[in-house]
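Structures given as structure tokens follow.
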Structure I
Amino acid sequence: MDIAVGIPTINRADLLNEALVKYAKCWPTMKVFILDNGNQKIVTQSPNQKVFTSNINMGVAASWNFLAEKAFSEGYFRILMLNDDIELDRDEKEIRAKLDKYPDHTLVVQDGTWCSFMLPKVVYDLVGPFDEDFYPAYFEDNDYAYRVKLNSHTEMETHTILNPTLYRNSMTIKKDPTLNKKFQDNEKRFIAKWGGKPSKETFKKPYGR
């Protein structure tokens, strides 16, 4: 098995349910793992769509780790991670054809934010899990991108095949602004860990050790 899909969600089941209808049609064979952090009413549209629930908000990093490890434990070599407020309404054969061109040590991100990215098991094994200290959200992606850059055996590329066909930015925060209350704390944590803001890092090892 090659690629599965992972979608964490906490409060936008309304948008996710719309996307799942389309995914059932354009991804007839791809497994879709959904982690619900908000006890929502998620309506699956295919036997390939499976929902896991959490009694607490695990946060973005821990949710990504959970979904990645679930997919990899079931034999998938890559996971396509998506936000719940976007749609990637592209044929699975087209997605595979584009992503298959990249070697296993390459993390592929959409041409913009990390609302859509493809994580290979090789990269996850070499770089490690996402840093769950960045809670509940923000800077976990910047942290991982820099760690991929530091690792001599991994790399990161961008590709428009992962650009959402429907992009709705930060709809989770729009519905519940309190989920963004630790943004500045996470920024300070990132600076302390890497010696500067994203793209201004100075440390080669966490916290300059």
Structure II
Amino acid sequence: MKETEYMAKGMLYTCQDNEEIFHLQDIRNEFLDLFNQTSYKEIDKRVELIRKYFGHVGKNPTVNKPFHCDYGKNIYVGDNFYMNFDGIILDVNKVTIGNNVFIAPRVCIYTAGHPIDKDIRNEQLEYGYPVTIGDDVWIGGNVVINPGVTIGSNVVIGSGSVVCKDIPSNVVACGNPCKVVRPITEEDRRYWQQEKDKRFKQE
């Protein structure tokens, strides 16, 4: 198999002296140069670029600059995706993000990893495990999502969390390591509906 095939399967692979991977990295560099050199006013241009270089982009996307990724082509996002400043996605494997996902500044999503054994690691072998995020998720600032993690739908991840294991749907989770704090309940919906009603009564 090619190294890119080992990469996609979550097996050990190497980037050393691999023309195919070098070519993909050249494409990535072209994308990031174009994207991060846009004017802040060039919102449509940034949308055009992510549609060209990401694997899939749904309706109404926003990715603020600066942004960095490993390849771009392995990033799949749904409708109403929002990624704030300083986002990093190391997409050596697939990153799948659902609809209505809000990502705060300086969030890092890592599919890439290196062997714990020093001798294997020093052979320049590495791996990538996919990351999946469901629908209606809010990820707070400075969160790190590690390789192989799945986050369910209707989830809030508190700022500064390090997500090392899967997080189920319908919960608030935070911490290092990130753990479920409590479920999201009907009481949450009632509270925020009241806050919304207060706000619109002021008009």
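Of structures I, II, the largest value of distance in nm of label points 7 Å out along Cα→Cβ at positions 43 and 59 belongs to I.
Looking at distance in nm of label points 7 Å out along Cα→Cβ at positions 115 and 171 over structures I, II, structure II comes out largest.
Given a value of -10000 for helix-only ellipticity at 222 nm (-39500 (n - 2.57) for each DSSP H run of 4 or more, over all residues; to 500), point me to the structure among I, II it was derived from. This figure was derived from I.
The value 23, 42, 21, 13, 1 for P(r) over Cα pairs in 10 Å bins from 0, in percent, for residues 99-154 alone was derived from one model only; which of I, II is it? Structure II accounts for this read-out. Structures I, II were shown, and FRET efficiency 1/(1 + (r/R0)^6) of positions 19 and 107 (r between Cβ atoms, R0 = 30 Å, to 0.05) at 0.40 was computed from II. Have a look at I, II and say which one yields 16, 50, 30, 4 for P(r) over Cα pairs in 10 Å bins from 0, in percent, for residues 51-122 alone, as calculated. Going through each structure in turn, the value belongs to I. To test your reading of the models, identify which of I, II gives 20 for relative contact order in percent (Cα under 8 Å, 6 or more apart) when calculated. Going label by label, the one that fits is I.
Tell me which structure, out of I, II, gives 0.98 once Cα Rg over 2.2 N^0.38 Å is calculated. Don't skip to the answer; put the middle values down first.
Values: I: 0.98; II: 1.12.
Of the structures listed, the value fits I.
No lab work stands behind these numbers, since they all come straight from the coordinates. Predicted model only: the values in this text are computed from it and were never measured. Cβ atoms are built from the backbone, for glycine too; each structure is taken alone.
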